[in-house]
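Several structures are given next for inspection.
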Structure P
Amino acid sequence: LRFGKPTFICPFFGDQHFWGFVVHKAEVGPSPCPIKELTPEKLSASFKVLLDPATKQRTEELCAKMNAEDGVQGGLAAFYRHLPLVHMLCDVSLLIPKRRV
């Protein structure tokens with residue numbers, strides 16, 4: 001997706017089922033098909049979705065949004081936003097300047 005290409009996910013373990021759902025919900029790829037359920041017919045139908053100009057357009061739009069983000073900075077900001085600093089302070093902590101994210 002980061003390079004503007006529609007994606008087809010054949011999940012077989014872990015978080016692949018989740019990402020297959022996310023890709024399909026964003027309409028940048030066909031619905032996921034677990035590898036054990038994959039048939040020539042399902043593969044053919046999935047390729048039709050991948051080659052659809054509307055899917056390609058949505059994928060390019062998502063690609064532009066993803067590439068405009070600074071994932072590292074956003075991740076750090078979210079980490080510090082949710083960090084329970086109040087539970088981590090001690091008398092010495094008062095001498096440390098505030099962090100800027």
Structure Q
Amino acid sequence: MPTQPRLPNDTSLGWVKLRVADRERSLRFYRDVLGYQVDLPDDSTARLRPAAGRPAHFVLSELPGAIPRPQRSTGLYHTAILLPHRRELARIIRRLVDAGWPIGGA
């Protein structure tokens with residue numbers, strides 16, 4: 001029987017690049033609701049980090065006038081952010097609710 005392929009233990013995932021129609025609107029979500037720290041290297045890009053000196057989780061690239069993809073097309077469907085404690089998740093959920101962002105489930 002063939003050996004199951006395995007990734008090295010120190011494998012990690014790099015940042016996720018998202019194309020957005022409105023960088024400022026997206027920053028209001030990632031920065032003001034989720035709490036990401038933001039680097040703005042130019043007028044259309046934003047790097048989102050959990051803390052100063054940490055690698056970026058997301059890079060936003062603004063494409064003015066971009067339209068949302070149809071529901072059944074390819075693209076990023078789901079990503080997860082692992083938080084250290086459930087109380088951190090509760091704080092973020094409270095900020096989502098307070099800011100009026102919709103919450104859905106799988």
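Quick notes
- At a computed -15500 (helix-only ellipticity at 222 nm (-39500 (n - 2.57) for each DSSP H run of 4 or more, over all residues; to 500)), which of P, Q: P
- For 1.5 (distance in nm of label points 7 Å out along Cα→Cβ at positions 16 and 56, calculated) the corresponding structure among P, Q: Q
- Distance in nm of label points 7 Å out along Cα→Cβ at positions 8 and 40 from the coordinates reads 3.8; which among P, Q: Q
- Structure responsible for 5.3, with distance in nm of label points 7 Å out along Cα→Cβ at positions 48 and 88 calculated and labels P, Q on offer: P
- Given 10.2 for mean projected area of the Cα convex hull in nm², calculated: source structure among P, Q: Q
- With relative contact order in percent (Cα under 8 Å, 6 or more apart) derived as 25, matching label from P, Q: Q
Readers should treat all values here as calculations from the given coordinates under stated rules, not as data from a laboratory. These figures come from a predicted structure and were not determined experimentally. Cβ atoms are built from the backbone, for glycine too; each structure is taken alone.
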